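Got some structures for you, see below.
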Structure 1
Amino acid sequence: MSERRYAGRVALVTGAGSGIGQAVAVQLASEGAVVVGCDVDSDGLDLTTKQIEDDGHHAIMIIADITDQADVDRVVAALPGGRIDLLANVAGIMDHFVPVTELDDALWDRVLAVNLTGPMRLCRAVIPRTRVAGAGSIVNVSSIGGLTGAVAGSAYVASKHGLIGLTRSIANLYADDGIRATAVCPGGVATGIGATAAPTVPWAYQRLERSFGRITRMAQPDEIATLICWLGSDEAVNVNGAVVTSDGGWTS
């Protein structure tokens, strides 16, 4: 592995204010990338900026909501020279483990907007640029909730299954343009996503808890970031359309 494998390259990272997104932004900057990061959490972005600058690097951090098309346009417009080599769609929220019979439209719409529609809009915005360049990588952070219905509520599971479908579609349709798309499926990770993870329907959570006994450990954000950065690099040149699980054996 080259420690400067992203030298001269531009990466866009969503959810860069905390957790996996923050770890991805910091690692990419350390490997030479010009990082454009976005998040709704301004304090979190300040912390990310400080980590990157303390390491002697520079990044562009933008307060933005990926559910807002105008914000997506603003973030993409900030790409230096209009270039992008890696899009890491990391931003995501949980759904309080709500089952479909208890699910209201507002929660459904919000979860799908953050976890699926936002990533789609970013892919839609950057793919034309990577097609012109003849190269580019997209790494979408799904979840083992995109592989099974046993770990979250109905909206989250649907959104993460959908993100895998989007990834595979892009991988198929744009491979001839030199574009790769992959999905990462973490299990439990110690991140700030807990704000939307507090269960609100006891009976549904009790049933979902049956699968939690298979958790071997909670991953740290940088452990997932390492995988994302590898998938986005030239070292993974032959990896396209892959769905890579990183869950410590939870779904084995």
Structure 2
Amino acid sequence: MRVRACCELELHLDVATPLILMLRPQSGASQWISSEEYTFSHPVPVVEYSDIFGNHCQRLVAPAVEFSISTSAVVETADVIDQKPGAPFTNIQDLPAEVLTYLVPTRYCESDRLGVAARKMVTDYRPGYDQVKAITDWIREAFPYKPGTSDILLSAIEVQKQQHGVCRDLAHLGIAYCRSISIPARMVVGYLHGLEPMDMHAWFEAFVGDRWYTFDSSQPVLRGGRVAIAYGRDAADVSVFHQFGPLPRYSAMRVSVDLWSD
């Protein structure tokens, strides 16, 4: 599947404001970036670097104006997501070193407090992929996906109390439950073709059977058309932009994902 994914970020700034952006997808095992555009409404110096998770980040100081950032990428991405029921649990001692960071509790994924609940969900399932699938299905049934109902970051414990959430919230729950039974899990932020309502999307991946697999409790079925922008331990690592200083007087983000042909 070839899609064109676009994001326009509009900021009205009263003072010059340092920004760190994370808006550039990169080619990898599940996607290929065939073309890309990245423009600013006003010329500014930009420094790009890779963070500790390998994400492409852009560092700049936005002027005190109505400042906008526009990005688009034409991406070859899978129209079907790899699934492997029965893929086994990977023993901790056999995990790659770079995966170990996705086992520990983090600010928004308090896996050290959710082990009892997670073990009840997976007791009848084979360790590994089948347990993660059981967790994902349980979250989908127990916690309604309600877009637009949260504009602040909630932890997994807070989402449990709230009993519904946006895609980011449900991903936090899935990650925390997986880590609580020693399955590495990480958050992914990006685009999803056909998402309703259209916006940036968040899901999670779990490491079983010696590789990462995609899971998404917010959608009724696991479908392709995904473009990953950033990976991290939780939402704090994968924000598409950070601004430092006074809040903008106004900000808006517009996202689109369309099928694309030359």
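Some points to look at:
- Origin of the value -5000, where helix-only ellipticity at 222 nm (-39500 (n - 2.57) for each DSSP H run of 4 or more, over all residues; to 500) was derived from one of 1, 2: 2
- Among 1, 2, which structure scores highest (criterion: distance in nm of label points 7 Å out along Cα→Cβ at positions 90 and 162): 2
- Value 20, calculated as relative contact order in percent (Cα under 8 Å, 6 or more apart), assigned to which of 1, 2: 1
- Taking mean projected area of the Cα convex hull in nm² as the criterion, the largest value within structures 1, 2 is that of 2.
- Source structure (of 1, 2) for mean count of other Cβ atoms within 10 Å over residues 10-17, computed value 28.6: 1
Read-outs: derived from the displayed coordinates by stated rules, not from any lab. No experiment lies behind these values; they were computed from the predicted model shown. Cβ atoms are built from the backbone, for glycine too; each structure is taken alone.
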